[in-house]
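Pasting the structures in now, so scroll down.
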Structure I
Amino acid sequence: MSMVRVHNFAISLDGYGAGAEQSLERPFGHADGRLMQWFFPTRTFRSMQGAPGGTTDVDDEFARRWADGIGVEIMGRNKFGPVRGPWPDDSWTGWWGDAPPFHTPVFVLTHHPREPLTMAGGTTFHFLDATPEEALRRARAAAPGTDVRIGGGVATVRQFLAADLVDHLHVVLVPVVLGRGERLWDGLEGIEDRFAITTTPSPSGVVHVTFDRREVSPVD
């Protein structure tokens, strides 16, 4: 069966994956760009922006894995945009302009579904009111035989972890203290027992932490 993966998910030293007070003007809330400063110089990020160059060090080595073998993404509504409650109209089409970087079907989890939104470059957003398990079934049906990426935000990743649906998790530990916002690990005590964990420090100051699901030994 295809794997469920999380990539390039940055958190602060105190466990926050998003700042408080997200808005149209401040997509990352009061954290601004501090959680993603490691990512912006990489060749992976620059290529997503249609720009040449960029670093090719350990940060880029991890960053570029986000697309390998991925056929579909699931994200929460908070990642898709700052609009809350019922959609006033269909004018909001995401943060990424006319050609989002996903190039796959994307399932947006929301309590307020709307019609699918087809963008340039092969991205179609589907708006779905569903549990993590139901969303995963829909995603796998949309792109059979490929891996599923859980793109965020924090609550969505936490829900999939709580449901024990994640096979690979890449967390980037960033040396900042946010103090408020949305924490990743709340309610996930003991989650480390499910995974084999490796750490890789970077000269940029971040630490890449990967969690890979442990194989379950057969019962005699």
Structure II
Amino acid sequence: MSLVRVHNFSVSLDGFGAGEGQRLDAPFGHAGSRLMDWAVDTRTFREMGIPGTSEASFGVDDALASRWGAGIGAEIMGRNKFGPQRGPWEDGEWKGWWGDDPVFHTPVVVLTHHPRPALELEGGTTFHFVDADPASALRQARALAGDLDVRIGGGVSTVRQFLEADLIDHLHVVLVPIVLGRGERLWDGLEGLEERFDIEATPSPSGVLHLVFTRRAAP
């Protein structure tokens, strides 16, 4: 069966994957860009069209960041990752943070309590808006992905819900050396999570720590 994967998911030292006050001009709330500063200068993120501050890097950060796309046939994301709107859709013209040609190039299942018609964009990305629990959403994503893997893209509550449901096989978390103090925490309610996975830690000269969780084989 295909794998369920999370890649490049950044959290602060105190466990927050997003700051408080997400809005159109601040996708990560008061955290600003700090959770993703490690990534913007990697070759992988530059190839996504994300501007950086120096020459593209090819080191540890890029080696791990680059794994996000290989073998992925569909993504699942929460509504908050798609955009800053809440409640019923007020702006039907909003196409997500990524413009007319999003970086995914696969079907994307967007979890929302307000389903709407699918949105087909350039490059093979089609957003499907569904009201579903994690297991049901995963069945839909797997049907769209064929024999390829499914990526859980975020945000924080979506990743946490799939971990709670024990549906994730591979989890790449990037521990960023900042303290946010408020926002949305990833690890709440996940006591004992480490017992399900083999865990590798890889420090980077950029100051972040890459934690890779791989599901343990059944005894």
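Compare distance in nm of label points 7 Å out along Cα→Cβ at positions 59 and 75 across structures I, II and report the one with the greatest value.
Comparing I, II by distance in nm of label points 7 Å out along Cα→Cβ at positions 59 and 75, the maximum is at II.
Compare distance in nm of label points 7 Å out along Cα→Cβ at positions 11 and 203 across structures I, II and report the one with the greatest value.
By distance in nm of label points 7 Å out along Cα→Cβ at positions 11 and 203, the leading structure of I, II is I.
Bear in mind these aren't lab numbers, they're just calculated from the coordinates by the rules spelled out. Here the structure is a predicted model, which is why all the values come from computation and not from measurement. Cβ atoms are built from the backbone, for glycine too; each structure is taken alone.
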